[in-house]
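Asks: Please find the structures below.
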Structure 1
Amino acid sequence: MMRISLAPFIFAMFLILACVSFFSAPALANNGFDLTRSSIPAEKILPGGPIKDGIPSIDSPQFISVEQVSWLKGDDQVLSLSINGVTRAYPIAILNWHEIVNDNISGSPVVVSYCPLCGTGMAFSAKVDGRVLEFGVSGLLYNSDVLLYDRQTQSLWSQLMTESVSGPMQGSKLQMLVLHQMTWVAWQKRYSDGQVLSRDTGHIRDYSRSPYAQYDGISRIYFPVEFLSRAYHPKERVLGVEVAGKFKAYPFAELAKHGDNRIADKFNGVDLEIQFDALSRTGEIRLQAGGVPQPAVNAFWFAWYTFHPDTQVFVLP
């Protein structure tokens with residue numbers, strides 16, 4: 001009776017599995033995204049922990065009236081977006097668990113994003129280069145900031161850079177919309193007829209607690225960043241604005257020294273008015289002429305600085 005050795009077959013299978021593991025490891029580490037031609041250093045794109053879509057975006061958002069909201073406390077923070085006379089509030093208590101809401105307001109497709117690690121709420125038009133995109137959470141980070149991806153092309157998008165950094169859409173820009181962060185009590189006073197994102201998200205989450213615990217108040221940053229300034233506490237809130245390619249930060253620690261909650265400033269030839277509330281650590285920026293709101297980012301200092309190390313900073317003498 002002929003005896004067949006299994007050793008060669010076992011060895012061959014070992015080689016096959018080793019090769020599969022070797023060649024698939026980068027893809028797995030990058031959550032399946034191709035970073036070979038990324039516009040930012042691929043080695044600085046880091047896994048945040050969850051897999052692709054491990055943090056589920058809200059793709060069919062439901063909204064309720066102010067009168068139907070009983071679970072938000074007065075000092076809870078919301079992101080406010082107004083388009084064509086319709087104003088919607090997106091509670092950060094919900095966004096902490098989902099980070100992205102794909103929405104449509106009065107026929108305008110939008111994406112509302114929030115990065116808990118950078119404290120940055122930003123909204124963009126979802127229509128890019130003539131096509132409407134739907135976004136998800138990639139599970140990857142750059143400079144501790146969320147990298148979105150679009151489901152149509154699998155391109156990665158940097159929230160704070162407001163552009164695609166890899167994939168077929170690389171180099172395309174996102175149109176930033178005016179988004180205000182404010183307390184629930186302030187929002188409902190201003191927009192009593194507004195709409196509020198419902199906790200009926202299709203996912204089971206405990207929206208009464210934050211998955212990031214006391215992160216906002218501690219100096220520790222969970223992921224490495226390229227540039228770091230110790231001029232302020234890493235989690236100091238700032239209003240960041242871009243004017244014709246120049247960037248400026250308005251730290252609330254500086255604004256609070258002024259003694260007035262409306263401050264006039266000229267930046268890159270434009271007259272601005274900064275409105276802020278030191279107690280709630282919220283604010284907005286408007287043009288002095290006509291009071292037109294300007295796109296601005298309410299962010300942690302470390303996050304704004306690492307993306308804009310050449311930023312100007314508002315400092316009172």
Structure 2
Amino acid sequence: MVNIGAGLATVEEFAGAAPEAEVAKKIEGRSPWRLAVARLRRDRAAMTSLGVILFIVVVAIFAPVIAAITGHGVYQQFRTTGLTPIGQPIGPNSTFLFGTDDQGRDILVRIAYGARISLIVGVLATLVTVVGGTIIGLAAGYFGKLIDTILARFMDWLLAVPFLLLAISLVSVVQIHPIGPLRPGLPVVVFVLGVFGWAAVGRIVRGQVLSIREKEYVEAARALGARPWRIMFIDILPNLVAPLIVYTTLLIPAYIVGEASLSFLGVGILPPTADWGEMISESANYYLYGTWWFLVFPSLALLITTLAFNIFGDGVRDAFDPRADLFV
């Protein structure tokens with residue numbers, strides 16, 4: 001005869017013996033953010049790209065240290081040791097590891113300082129784009145009706161405008177006649193990239209808000225008398241953080257290339273400021289004479305930076321994909 005009471009007692013004793021902390025840990029769920037971070041950490045390509053990005057940031061921060069170690073200033077010209085007798089740049093050697101440019105300046109030092117310009121422009125222009133696009137997209141998607149129609153059509157018009165042509169025109173005008181706080185160089189480049197790029201973010205945010213504003217918790221907040229701006233920034237905006245982070249990681253390399261393109265065309269960062277696009281533009285006149293280093297090293301710096309940001313951005317996008325495997 002089976003002793004049922006004893007069996008039940010044994011089960012109860014077993015359950016009571018298990019520590020509460022372990023039981024809680026077994027049934028604890030993980031938030032989408034933790035799942036996304038776990039997926040991102042498993043992505044070797046994204047982690048490698050993140051390491052490259054951190055290295056580039058360190059190089060940009062410690063550019064003066066690199067200049068001090070080499071003993072070559074970013075604007076310092078070495079007319080006797082940095083140029084050939086006929087005035088041509090010299091190739092990589094023990095004194096100039098990456099060679100010199102047409103003015104006898106150290107390319108290694110100028111690449112390190114150029115990383116500063118690229119990162120500053122990429123981050124600031126992306127900040128302007130994301131903030132502006134988020135605010136306008138929130139307003140268009142939440143208020144709807146006439147406001148949505150006006151803002152949506154304006155975003156469509158802005159996306160249809162040939163960006164490069166308009167940017168070149170505006171930068172050229174500012175170089176001749178500064179407009180308010182806009183001055184030639186870094187300020188106008190950040191302004192042009194940020195202002196003419198927010199429409200893409202605005203359309204993404206607007207589409208998300210059109211869906212989120214019909215959710216139950218938004219209706220509840222509206223029924224409790226919450227003001228529109230409170231609902232937009234407290235109830236709706238947190239749900240947009242993940243796609244905004246993904247889009248931000250993809251915007252930075254695009255703006256780095258955009259800044260280099262403007263400088264390459266002579267309407268971006270003004271010389272003698274070290275800039276990768278301007279260095280590539282100058283090297284075009286000397287490449288046929290065998291000065292490959294003048295073109296290759298700045299181009300590699302631009303390629304590696306944008307490639308690292310793009311691969312990392314792809315990894316972030318995959319990590320935040322809700323259709324990804326939940327069992328990480």
Structure 3
Amino acid sequence: MNGHAENIEPSDSSVQDNKIEHKIVVLLVDDQEIIANGIEKMLKNEKDIEMHYIDNPKIAVQKAIDINATIILQDLVMPNADGMILLRFYKAHPATQGIPVIVLSSKEDPKVKSNAFTNGATDYLVKLPDKVELIARIRAHSNTYMAQLERDAVYFALNETQKELETSNKKLKILSSMDSLTQIPNRLTFDKTLNKEWRNAHRSHQQLSLLMLDIDHFKKYNDGYGHQSGDNCLVQVAQTLHASTDRPMDLVCRYGGEEFGIILPDTPIEGAMKVAEKMLEDVANLKIKHKLSDTSDIVSVTIGIASCYPEEDTLPASLISMADQALYLAKEKGRNRAEPYKPDNEY
């Protein structure tokens with residue numbers, strides 16, 4: 001031993017023969033080599049304890065980090081170093097603040113003990129301590145520290161898992177609410193949103209409007225141009241309808257097949273008609289060829305419009321029914337148009 005940074009540990013062959021994996025890592029910080037020799041003798045037959053020694057307190061914090069120390073044995077009086085200040089350094093560094101520190105002192109002085117504990121010491125022994133007592137305290141404090149590290153690791157892992165689960169659930173929620181082809185809200189979202197807006201409109205005594213929209217002669221388009229073209233057509237129309245609404249509260253959903261539902265909260269029939277007319281114009285501006293259509297040589301849509309003040313004894317299905325009836329009337333009148341529901345309409 002030369003009194004400088006030095007590992008005191010069994011030879012590689014000893015470790016190999018006994019297949020021992022050291023878990024307790026001791027760092028001794030003391031300027032007296034005789035103390036290091038004495039502690040080395042106490043610990044040399046303890047196969048679960050790995051000892052490191054330095055006589056330079058200025059590198060103690062970094063050394064503890066480098067060796068992943070599980071306990072520090074710390075002298076209080078060393079040349080050019082204040083042991084009390086060094087205790088505070090351990091506690092101030094995030095990587096060493098939890099490592100237990102056993103102070104080794106030549107004095108059995110209650111004031112010195114109290115000061116050591118105040119500055120962060122975990123334990124206090126007068127050197128050289130009894131071998132059995134030293135080993136017992138090293139094991140007890142190290143095991144407590146390692147158990148805390150394991151609990152922290154488990155907590156961290158659980159916390160990360162929880163975050164991942166929350167992220168996955170959010171993604172799953174988004175996926176379950178969206179139509180996979182058109183990337184707009186799906187029928188499930190339509191139903192939930194309509195029920196919610198129905199209740200809101202009833203509470204606030206506001207009008208709720210609904211558009212039911214069909215792509216004209218879509219089956220002929222699909223059959224004539226192929227399913228891939230049909231999917232592309234659905235995507236273009238869906239995104240165009242989505243862009244046709246100006247307010248965040250308005251919701252465009254794929255209701256099913258080539259049919260779309262548009263929920264317009266706090267909107268009277270006149271406002272819903274304006275939205276429908278804009279959608280007719282925006283879809284026409286796509287200029288998607290449809291030579292098989294009986295209505296137009298480009299893809300067109302037909303819209304039924306309904307609006308009401310939700311009442312306590314009515315259901316959202318009644319608004320869907322009215323919009324469907326208006327859609328049926330619009331188709332009867334030749335498609336490529338929007339028709340409002342009127343109670344005296346003949347369907």
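Asks: A value of 8.4 was derived for distance in nm of label points 7 Å out along Cα→Cβ at positions 138 and 274; which structure in 1, 2, 3 was it taken from?
Replies: It must be structure 3, since only it matches.
Asks: Out of 1, 2, 3, which structure matches 0.75 when FRET efficiency 1/(1 + (r/R0)^6) of positions 42 and 234 (r between Cβ atoms, R0 = 30 Å, to 0.05) is calculated?
Replies: 1
Asks: For helix-only ellipticity at 222 nm (-39500 (n - 2.57) for each DSSP H run of 4 or more, over all residues; to 500), the calculated result is -4500, so let me know which of 1, 2, 3 that is.
Replies: Numbers: 1: -4500; 2: -22000; 3: -16000.
Checking each candidate, the match is 1.
Asks: Determine which structure produced the value -0.56, -0.84 for log10 I(q)/I(0) by the Debye sum over Cα atoms at q = 0.07, 0.12 Å⁻¹, calculated from the coordinates; the candidates are 1, 2, 3. If you can, show how the numbers build up before the last one.
Replies: On the way: 1: -0.31, -0.83; 2: -0.44, -0.95; 3: -0.56, -0.84.
The read-out was computed on structure 3.
Asks: Given structures 1, 2, 3, which gives the highest value for distance in nm of label points 7 Å out along Cα→Cβ at positions 34 and 290?
Replies: 3
Asks: Identify which of structures 1, 2, 3 gives the largest calculated value of distance in nm of label points 7 Å out along Cα→Cβ at positions 250 and 282.
Replies: 2
Asks: When you work out Rg/Rh (Cα atoms, Kirkwood Rh), for residues 114-297 alone for each of the structures 1, 2, 3, which one comes out largest?
Replies: Once Rg/Rh (Cα atoms, Kirkwood Rh), for residues 114-297 alone is tallied for 1, 2, 3, the winner is 3.
Asks: Turning to a different aspect of this structure: Please state which of the structures 1, 2, 3 yields 12 when relative contact order in percent (Cα under 8 Å, 6 or more apart) is computed from it.
Replies: 3
No lab work stands behind these numbers, since they all come straight from the coordinates. Keep in mind the model is a prediction, meaning the values are calculated, not measured. Cβ atoms are built from the backbone, for glycine too; each structure is taken alone.
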